[in-house]
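**Student:** These notes open a run of structures that come right after.
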Structure P
Amino acid sequence: MNRIVTLNNGKILHFKSLEAQNVAAFYAYQDKLGAQTNFTMQYPGRPKKPVEKTIKQFDDPNQMN
């Protein structure tokens with residue numbers, strides 16, 4: 001499911017569906033983000049969910065993580 005969101009500043013944010021071949025890159029991005037901030041629940045080496053669960057959660061319009 002692809003989603004487009006217009007931010008308060010007028011910029012447009014495109015969410016693309018996560019596919020199985022992209023999950024490893026998504027996990028690497030989460031680790032990189034976690035290493036750069038202390039203000040999220042992300043952290044390097046965080047246990048990863050199974051690929052199918054990650055894809056399902058990513059496509060849920062009520063989830064943003």
Structure Q
Amino acid sequence: MANLSNFEYLKEHDPVFFQLAFAAEQAFYADPNTTLIKLRQLGEAIAQELAARCGIEFDEKTFAT
């Protein structure tokens with residue numbers, strides 16, 4: 001049986017969400033820092049999606065660090 005991700009359900013919402021979550025999941029044991037980066041990227045992607053759905057305008061500087 002193939003190993004499935006705990007985040008398979010994200011595929012139906014947005015493939016980018018799944019890719020980021022899956023990358024975080026795969027790096028968890030080998031590289032925790034990469035996991036944190038991928039989770040941050042996932043959070044930013046979800047925030048941008050929610051802002052777009054709510055009609056909130058943002059630019060590239062809105063989510064920049």
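Laboratory data are not the source of any read-out in this text; all were calculated from the coordinates shown. For clarity, every value in this text was computed on a predicted model and none was experimentally measured. Cβ atoms are built from the backbone, for glycine too; each structure is taken alone.
**Student:** When relative contact order in percent (Cα under 8 Å, 6 or more apart) is computed for each of P, Q, which one produces 27?
**Tutor:** Structure of origin is P.
**Student:** If helix-only ellipticity at 222 nm (-39500 (n - 2.57) for each DSSP H run of 4 or more, over all residues; to 500) is calculated from each of P, Q, which structure is the one that comes out at -19000?
**Tutor:** Computed on structure Q.
**Student:** Which of P, Q yields 0.7 for distance in nm of label points 7 Å out along Cα→Cβ at positions 5 and 45, as computed?
**Tutor:** Comparing all candidates, it corresponds to Q.
**Student:** Another question, then. Kindly point out which one of P, Q the value 80 was derived from, the read-out being volume of the Cα convex hull per residue in Å³.
**Tutor:** Q
**Student:** Supply the structure label, taken from P, Q, corresponding to distance in nm of label points 7 Å out along Cα→Cβ at positions 13 and 29 with the calculated value 1.2.
**Tutor:** Among P, Q, the structure yielding 1.2 for distance in nm of label points 7 Å out along Cα→Cβ at positions 13 and 29 is P.
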